[in-house]
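No lab work stands behind these numbers, since they all come straight from the coordinates. Model, not experiment: these values are computed from the prediction. Cβ atoms are built from the backbone, for glycine too; each structure is taken alone.
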Structure I
């Protein structure tokens with residue numbers, strides 16, 4: 001009796017999505033890429049565990065929940081449901097969906113924090129510096145760029161608070177040695193060089209790992225003023241999701257799958273996953289993941305996708321017009337290994353027409369139609385081979401090897417290119433063999449039978465390879481050519497298509513060719529209908545009306561809460577030689593400490609007014625969007641007293 005061969009384990013994760021809003025197609029690319037890798041590994045014989053999830057704590061979420069007038073837990077429940085819906089829509093085959101608000105995760109985060117504190121790797125001190133709320137990152141004076149966050153280019157504010165710090169520098173040499181001894185640990189190479197040259201070589205600063213300025217987080221067990229900051233909380237999901245236990249009572253999944261084979265993340269969070277996370281693991285005496293791959297971004301044309309630019313495309317909208325597999329194919333095919341990819345509605349249409357309709361769909365449709373037309377849907381055993389057949393066979397088997405090599409090195413787009421080269425080769429084979437001409441001569445029926453068999457076998461091999469990328473399309477093609485030979489082992493040699501199978505009587509086009517002009521017009525109408533009512537502008541004014549308003553720049557010297565109104569702040573503003581008090585209703589958005597030192601725009605000639613007992617001489621200018629997000633209008637360089645015009 002043969003002993004069953006044990007499958008090799010493979011553990012793959014995505015970064016967990018931040019539960020603050022609906023993911024756009026650039027965010028969605030990552031889960032689709034991870035799914036394609038996971039499916040490919042399963043197909044080639046690996047025992048795969050694929051984990052994803054949501055990051056649900058932090059100041060930004062606390063503020064978003066307040067703006068939505070919701071409890072933070074209810075808010076993240078709502079947002080996580082949206083994220084999961086998109087992941088499921090894209091037919092992703094994850095095995096575990098982690099939520100950082102899950103009790104088992106929070107319990108282990110608390111244990112990890114306490115263990116590192118008792119070990120002396122975490123200590124209490126005070127942080128003072130620049131803080132970016134959207135990124136949840138602290139920055140030094142040297143790191144900020146023009147007064148803004150170097151990562152997201154949004155405003156930072158001065159923050160000073162008591163915090164616990166993690167001794168990063170203690171493990172820096174050990175991490176550097178690991179990177180040098182494991183050249184594949186950080187990929188692509190450019191990301192590795194960036195981490196070494198920009199962070200490790202200049203020297204690591206200790207990392208802030210707790211906060212007191214908000215409450216929506218995992219409480220520190222021995223100091224209830226503090227919540228555990230994102231780096232220990234969110235990053236630990238990769239082990240807690242497997243059943244890691246800080247006391248050593250690990251679950252079976254952790255014993256089986258850790259260390260991770262691949263953390264798949266965006267290039268903007270490589271630092272957190274290749275410096276903070278490994279050092280945290282080193283401090284806990286845990287094996288490091290085998291590889292971290294920082295994939296590039298999906299851009300809209302040549303611009304970063306963002307709501308502020310108005311160029312956001314969502315996966316569900318794309319799927320509505322083109323289907324799941326077409327969008328899976330597009331995002332995987334258009335993203336180079338180490339450079340940013342690009343998406344527009346026009347590009348999606350062009351790629352579907354050129355690749356999916358013309359190359360793949362047309363090949364399957366023509367082949368099945370000819371088998372029906374010339375052999376009533378079922379080929380015979382008779383063969384008549386020629387040298388040109390050997391060329392197609394060799395090309396197909398070489399493609400299997402090429403795809404395997406590309407997937408091993410995470411060059412997913414290149415793997416898809418190789419598969420479509422095989423499909424192009426099959427189309428060329430039709431032009432070379434001219435089956436319609438062979439059909440005219442009864443003496444060439446065996447040759448025609450051979451040609452059509454080769455086409456069906458080429459399609460079968462290509463479709464087995466394409467299944468991890470477009471699983472539903474593969475299933476449809478298997479049905480059309482009526483094959484059950486769909487295992488990876490069945491494409492390691494030529495000739496496994498079942499000759500006695502009858503192809504479908506009526507092949508259905510897999511991808512209809514799209515009329516680009518009509519489709520773009522349809523999309524435009526749909527998107528316009530989805531938009532909220534167009535903003536209504538106030539009545540027109542003349543330049544003379546505008547000239548009556550004196551808008552100035554002033555520096556906020558002092559700020560405090562209004563003693564009689566929770567929503568009001570009392571600010572002292574310096575405008576040249578003038579100093580004045582202004583009362584502003586922005587206390588729900590800003591703490592007094594966040595505003596001190598800011599240069600703000602304000603109306604200087606507004607008639608004074610008494611607000612709840614405090615005089616106000618002016619109005620701080622703010623901007624508020626439809627979601628209720630509010631920001632003061634600030635500048636960086638101009639002097640106090642400058643006129644806004």
Structure II
């Protein structure tokens with residue numbers, strides 16, 4: 001049995017959704033520069049969870065070295081080889097875009113491992129923690145926010161960073177921008193485009209922000225008004241989910257779909273794209289940011305001459321490419337691949353729970369027969385042998401997830417794990433394999449002999465759902481695997497054409513305030529949840545977040561107790577995901593996204609070409 005479960009569905013390397021971000025500290029202002037620790041800290045030892053809900057295993061093999069960073073070198077990364085999107089006007093853009101086009105705020109590199117010198121408040125993994133105290137100002141140098149409860153009005157005020165210039169690629173679009181300074185008007189153009197254009201991220205996912213007034217209130221100042229319940233989600237959305245594209249180029253060409261029109265303020269310039277084959281990004285010599293921490297503090301970024309993405313759709317080919325140093329790192333691997341790579345001397349490794357916080361599950365369209373009967377939904381749970389899946393597919397190294405979110409250390413206050421004493425006992429029983437009771441519930445619901453249904457999934461989930469199909473057949477459920485291409489499945493969900501079951505991850509945990517997996521038309525709401533009790537909870541949670549984000553998390557946990565009792569989804573079992581890289585990537589410790597879909601962690605790392613040669617490559 002192959003163990004590459006849910007590969008297509010969970011591959012987060014490219015074309016990741018820039019969906020809602022949500023969190024902020026209680027204080028009304030935020031620091032404008034990264035916090036530098038007084039002394040470098042030492043990576044902690046990995047922790048092995050002993051029960052569901054325990055902290056995921058996480059290795060941090062990078063310790064402070066004191067080495068002086070060097071400039072130069074080409075970092076070879078991979079992508080899945082599909083066609084790439086370069087504009088957020090209809091589909092979220094690919095990872096190359098975050099190397100070129102920045103946001104107002106992004107993740108604070110120093111709050112992670114940062115080459116062993118960071119505070120380690122975040123591991124910067126694939127679960128996208130989006131707490132505002134983990135962010136740093138990028139194109140905005142500062143932001144303040146306030147709330148007027150009497151007027152039901154929130155206010156967000158950005159101060160745009162001065163002295164940042166658009167890059168000068170040798171293209172018509174580059175000549176059009178002419179290296180001019182990034183302005184408040186540029187930011188307003190992009191913010192309004194994102195809330196007003198129907199295909200854009202914020203428009204799709206945050207209906208409460210579509211009519212938010214966005215105005216220029218000073219030469220470098222932008223003010224946004226929101227309803228109270230949308231203040232904190234709006235703060236994160238506008239800050240770290242809004243890519244800043246060149247307005248002059250969009251005005252001339254209509255959008256950014258043609259990669260040749262790429263112009264940004266980021267650390268790299270997109271110079272070549274061969275569909276399905278490669279992407280090349282060259283160092284932007286005019287980039288404004290300096291190294292925030294460690295021996296290289298104050299150095300001009302980035303250190304690398306270029307970043308090359310190589311299209312490698314086949315997993316075994318990617319493993320071979322890493323083994324032979326054709327690529328320098330590989331993320332999102334499962335245990336079988338990890339066991340192979342551990343035999344290679346010199347490779348570094350980190351790992352954590354697969355898709356933690358994403359709420360992977362079999363979501364149930366529960367507003368129509370047969371699943372409008374909760375007994376049928378509960379029968380699906382009881383007919384699922386979670387422990388058997390854990391042992392057979394992941395050799396016991398995994399976790400039975402919960403719905404709608406999994407465990408993320410930065411959000412531990414809101415997680416309701418199976419081992420939590422507050423977990424509703426009656427619902428907890430549904431996680432115990434009980435085919436006899438499943439058959440009884442189906443009989444009571446009017447299906448004494450057989451129930452036919454289907455599940456929408458991608459090809460990467462076939463192994464997993466083949467086991468589910470076999471298990472459910474034992475209680476009289478005839479499950480058809482309706483396999484779709486990822487883009488086709490997403491299109492069906494956007495059009496709300498699903499009618500039975502869907503294998504789907506919900507939105508990343510960072511967007512818990514908007515909870516687009518629990519309400520509204522977003523594709524993340526595959527179960528088509530439309531529940532007044534949940535809607536009431538969400539208003540309370542969003543309002544609480546204005547003054548105390550951790551109180552909002554605790555209230556989310558209380559809401560989860562109600563949600564799990566509704567059985568709107570069958571949680572799935574996930575295993576660890578592994579990242580491997582060669583040691584000549586200095587300052588790197590397995591980061592995936594430094595902030596919310598911010599993949600340009602390579603601006604902070606440097607390439608030890610001498611070490612690579614000494615190792616025979």
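Quick notes
- Ranked by FRET efficiency 1/(1 + (r/R0)^6) of positions 213 and 605 (r between Cβ atoms, R0 = 41 Å, to 0.05), structures I, II are led by I, which has the greatest value.
- Of the structures I, II, the one that 24 was derived from, the read-out being relative contact order in percent (Cα under 8 Å, 6 or more apart): II
- Origin of the derived value -11500 (helix-only ellipticity at 222 nm (-39500 (n - 2.57) for each DSSP H run of 4 or more, over all residues; to 500); candidates I, II): I
- Parent structure of the calculated result 36.4, given that mean projected area of the Cα convex hull in nm² is the read-out and I, II the choices: I
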